[in-house]
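Asker: Listed after this line are the structures, all set down as structure tokens.
Readers should treat all values here as calculations from the given coordinates under stated rules, not as data from a laboratory. None of the values given here were measured: they were computed from a predicted structure. Cβ atoms are built from the backbone, for glycine too; each structure is taken alone.
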Structure I
Amino acid sequence: MTGVEHEPANERYAYSRTALARLALSDELRELADRAAAGVPTTNDMWAQPGEVVGDALDLVHQAQEALVRAVIYERQKHTSWEAIGEQLNMKRQSAHEKYRDAVAEWQLALQEPHYPAPSGAPVRGLRLHEAAYAPTTAGARLDAWVHEHIPAQRETEHPVTGHLPALSTAEEMVQVLDALNHLYGDSRTPPDPKARARVIERKAALLDRIAVEQGRPEAAQQAEEARALAAQLHAEAAQAPD
């Protein structure tokens, strides 16, 4: 995780949510593998404190547990049932749901709100969304390179991680846009930020433009124009709002 608030050009919107979940899982597994490999050499054993190796092994268990959480999130993003997940965990459906539902809910929230609320006076906000999902292009390139370096059998595969991620369909992208709009209106007591709403509307306009071209639907082009006009109006409102 990182405390940097910079948005990497909203690149995650070009990825399906399943792909983002898989990248987060892959990144956790890479971290686990690196940390486990660091414990293989014996060169530093003579300087280890009593019990230190046990502590290192326990850290690996915690890292593996985080990878397990990411695996559950990935499976749920693929619409795998809690029953199937529970079967793999040797527990009942309800037990699996109760154990991991908060993590899945936090993932869904992070997709809409990638940063935590800023503490009073803090210059930046902490990152709620997993870093690999927040900057998937950078993370994917790093993971591809890691696989080439550490797994000889995959060296002939050009993109062993990013080349097999589930693609973002037009339908899913529209669902993402609508989910984002619904999220903005989730709190009836607080009107949505016009700047945030404008950004989502602009995404909707770009998507409608693509639908108009790819599917030959002139009404989508008209809807895109209307969406852009609304976005411009919202930007104007945001500019006039007091700081």
Structure II
Amino acid sequence: MWLQFPLVVTAQVDLVLLLVTLLALWTRLSCLSYPGAVVFDEVYYGQFVSLYMKRVFFIDDSGPPLGHMILALGAYMGGFDGNFVWNRIGAEYPSSVSVWNLRVLPAVCGALCVPLIYLLTLELRFSHLSALGASLLLLLENALIVQSRFMLLESVLIFFVLLAFLSYLRFHNAPNSCFRLCWLLLSGASCAAAVGVKYMGLFSYLLLLGVASRHTWNLIGDQTVSHVSPDSH
């Protein structure tokens, strides 16, 4: 009988990673409905959200649609029907509009950037202390906190960019296995999502392509690696 008792499960928890993640969620999500008025480019992105909620066909020539669709998803979860006039910055949201839901997805993406940069630093072979320092810099950066707390796309873009690089490094550093390819697929999907949020995500894709090309070139010149085995590539 292959099953033996008692069944024992062992788990390792990085308390530093857990702590910076909780702090990131607190700084990005606390009092998210304040101020209860349109802030900066919310007046611009809100117009697209209303069109999605009203199911009105439109052509957006200002950029790719994925970012606007993510914002619309948050509005949909909050029951927003699109009946709000986005005509000026500072306009008060009515009580029928869930401001928290309009801003929650960018806030969550901004919060998740902190643990992502922690893990990314570790994948770059730096120490845990360096990873903590990098995550604290991102955690306490005032501009990133502000951008994450409103219905804007910068935090969503940064999230997908960091996820793409982390996934690729996990693929590159992981031992040969079938699961290793999942990291590569996640990296490609994250790159595509970054470009789908804003066209400037294309530069991150080109940078990642350059890093992958360098790794491939080094792999070709490594005579200790078998070029016959597909798992080595």
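Asker: From I, II, which structure was distance in nm of label points 7 Å out along Cα→Cβ at positions 59 and 203 = 2.9 calculated on?
Answerer: This figure was derived from II.
Asker: Of the structures I, II, report the one carrying the highest value of mean count of other Cβ atoms within 10 Å over residues 155-162.
Answerer: Biggest value here belongs to II.
Asker: Taking distance in nm of label points 7 Å out along Cα→Cβ at positions 19 and 35 from the coordinates of each of I, II, which one would give 2.8?
Answerer: I
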